[in-house]
Structure 1
Amino acid sequence: MTVIDVKPTKDKSADPNEGYHIRKGSDPAFFPGRTADIICNGKVIGHMGVIHPEVLGKFELANPCAALEISIEHFL
């Protein structure tokens, strides 16, 4: 976000439709309570968190891991 000059939202009093911030997420691919949504200019543009054990099993991964997904189309 720094490279493309998107400013972070400083606090809750700032306009949520400007800049970016991270909020608690609920994507089922991630472990409950260990996921977040990435919000930019009021839209969800990505997710991040610890991958759920069932998902790890489907991909035959033996070790816990985390992932980050961001849609760059929002910035084009």
Structure 2
Amino acid sequence: MGSVLHAATICPGFTDTEILRAHIGSDPDIKAGVSGINRLIEPEEIAELIRYAHHNPVINSAVLHANLGQKPN
């Protein structure tokens, strides 16, 4: 049996990247306001979720919210 194509949508929250840091600067109050829980998501956490989705076709068509419960303002 050949490979089966599957897809999932991953919706990351505010992830600690150079691009985000350039926008929010180093003010801890801004960081807390952006993340909502005083921490940003680590890029490795998103990478692990992508790896999980890749290896688990049972979640085909799933929408995965990887946002630590962050709520948009």
Structure 3
Amino acid sequence: MTESGQGWTLVNGDCIEELAKLEESSADLSVYSPPFSSLFTYSASDRDIGNCSSHEEFLEHLGYMIDALLRVTKR
């Protein structure tokens, strides 16, 4: 889901999919709730980062989101 108005755009969706659609250095601000390792599993989906089998695997997968967020954030 994407909504926008004068000077803003709100995107709600899978972070990896949605961040891939954005241009480099195009975001002034991002608001998100990062997951916590082994704290809560939201679904049985393999795509759910809460389903990682170890803390190391969790950090690896979280790194994909961090890399994508850094790519789109203005510096």
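Every number here is computed from the coordinates shown, using simple stated rules; none is lab data. Just so we're clear, the structure is a prediction, and the values are computed from it rather than from any experiment.
Numbers at a glance
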item	result
Test item: relative contact order in percent (Cα under 8 Å, 6 or more apart) calculated as 21, pick one of 1, 2, 3	1
Comparison of 1, 2, 3 by Rg/Rh (Cα atoms, Kirkwood Rh) - largest value held by	2
